[in-house]
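Novice: Structures follow.
Every read-out reported here was derived from the displayed coordinates using simple, explicitly stated rules and does not represent laboratory data. Not measured: the values here are computed from a predicted model. Cβ atoms are built from the backbone, for glycine too; each structure is taken alone.
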Structure I
Amino acid sequence: MAYYRDSVTQKSWLFLQELRRKFHFVLIGGGAIWLYTRQLKSKDIDIVVELSELDKLKTTYDLTKNERLKKYEIKQGEVDVDIYVPFYSTPGVAAEQILKNVVEIESFKIPSRELLLVLKTVAWKSRRMSAKGRKDLIDIVSLLATGKLAAGKLNDLFTEGPLRMAKEALIEELKTATDIGELSLNQHQVARAKKDWFKILNPET
């Protein structure tokens with residue numbers, strides 16, 4: 001099931017491929033989760049780059065600096081690109097930490113599953129009442145459903161105060177979840193899966 005129009009996600013994917021051919025970056029956000037889960041495709045693109053790559057991007061695209069959110073942005077039609085850089089941006093976790101914790105899938109550098117879940121949880125908490133927040137929650141569930149997250153590693157990442165609070169908010173949200181139609185999960189399947197999700201998110205209970 002598609003969350004965004006196929007025409008938009010296809011444009012996003014093609015532009016992401018263009019970026020990959022020209023620049024070095026770590027892909028985060030929904031695009032990275034899709035590479036792990038093959039569930040819902042993303043409309044927007046979120047990347048972390050070194051400052052040297054930011055300079056290269058500036059020579060190719062019209063970048064806007066977002067001082068409030070500590071990031072740079074590219075508008076490409078219906079596709080928005082958010083760019084995070086070390087020692088300036090903190091998309092849940094400091095950008096420089098993200099750059100040190102990557103794996104490679106299909107020629108894309110992306111964060112580990114555990115770090116990606118932390119980043120998505122922080123994003124979800126900040127916009128949980130919006131359509132994008134709903135997409136964040138679906139992405140989180142799809143990543144949990146892979147069953148391939150290391151609970152110990154994940155909870156080591158969630159120890160910092162604001163991150164721990166985001167995790168606690170997520171657990172409360174999942175407790176009330178029923179069916180998740182976007183992932184074709186009915187009420188019975190969700191109820192059964194919750195036990196596994198909570199073992200990952202809160203292994204001490």
Structure II
Amino acid sequence: MITEVRAAHILVATEAKAREIMKMIENGTGFADLAKQYSMCPSKQDGGDLGWFERGMMVPEFEDVAFENEKGTVVGPVKTQFGYHVILVIDQKINTDVDDAKGMVKEVRAAHILVEKEAKAKELLEKIKGGASFADLAKQFSTCPSGRKGGDLGWFKKGMMVKEFEDAAFNNPKGTIVGPVKTQFGYHLIQVVDQK
């Protein structure tokens with residue numbers, strides 16, 4: 001359960017300008033530099049950094065994006081009453097309270113790459129260890145339709161996936177890449193994206 005998020009943003013008046021800034025970020029321009037140059041929010045002095053916040057502290061449209069996207073993601077344009085935002089999710093805190101049924105993962109969000117041969121799965125795992133993007137490899141090599149979305153399978157509960165896949169997704173910590181995992185469908189590399 002994500003309890004706090006640290007995010008930065010760039011606030012502009014028009015959707016077109018927000019889209020233009022997204023393109024500049026995709027092309028490698030630094031987020032903080034763009035915030036200092038274009039943002040209408042006072043946070044621009046800190047490169048757009050808003051610091052840590054909990055749910056209920058930001059407008060819902062902004063909050064949803066910050067809490068529902070992975071650390072390191074840039075999302076936008078996001079429209080709020082203030083204008084159009086480009087949002088960078090810097091970091092997230094997970095509630096690891098013992099009272100929060102620690103260790104009792106109820107739902108998992110995972111991505112996977114499905115291939116026919118174990119050797120291919122091992123080859124791809126080595127590429128990931130070497131710094132290759134899991135999502136890019138999923139798009140390129142996965143035989144599952146989810147490959148088009150970088151292998152993302154979304155959220156699922158126990159009982160929704162075959163046992164071997166489910167065990168790997170529920171029994172490994174968030175951020176882990178597990179595999180090769182053999183199922184009736186082939187060999188999977190599984191990325192545990194999030195848990196709640």
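Novice: Out of I, II, which structure matches 28, 19, 15 when semi-axes √(5λ) of the Cα gyration tensor in Å is calculated?
Specialist: Working: I: 28, 19, 15; II: 34, 21, 13.
Corresponding structure: I.
Novice: Consider the structures I, II: one of them gives 49, 37, 26 for Cα extents along the principal axes in Å, for residues 80-183 alone as calculated from the coordinates. Say which.
Specialist: Details: I: 38, 34, 30; II: 49, 37, 26.
Only one of I, II returns 49, 37, 26 for Cα extents along the principal axes in Å, for residues 80-183 alone, namely II.
Novice: Taking relative contact order in percent (Cα under 8 Å, 6 or more apart) from the coordinates of each of I, II, which one would give 21?
Specialist: II
Novice: Which one of I, II has helix-only ellipticity at 222 nm (-39500 (n - 2.57) for each DSSP H run of 4 or more, over all residues; to 500), as calculated from the coordinates, equal to -8500? Could the numbers behind the result be given before it?
Specialist: Values: I: -16000; II: -8500.
So the calculation was done on II.
Novice: Let me ask something additional. If you rank structures I, II by distance in nm of label points 7 Å out along Cα→Cβ at positions 8 and 72, which sits at the top with the largest value?
Specialist: Numbers: I: 2.6; II: 1.6.
For this comparison of distance in nm of label points 7 Å out along Cα→Cβ at positions 8 and 72, the top structure is I.
Novice: Using mean projected area of the Cα convex hull in nm², for residues 40-127 alone as the calculated read-out, with 9.4 as its value, let me know the right label among I, II. Before the final figure, lay out each step's value.
Specialist: Details: I: 6.4; II: 9.4.
Answer for the origin of the read-out: II.
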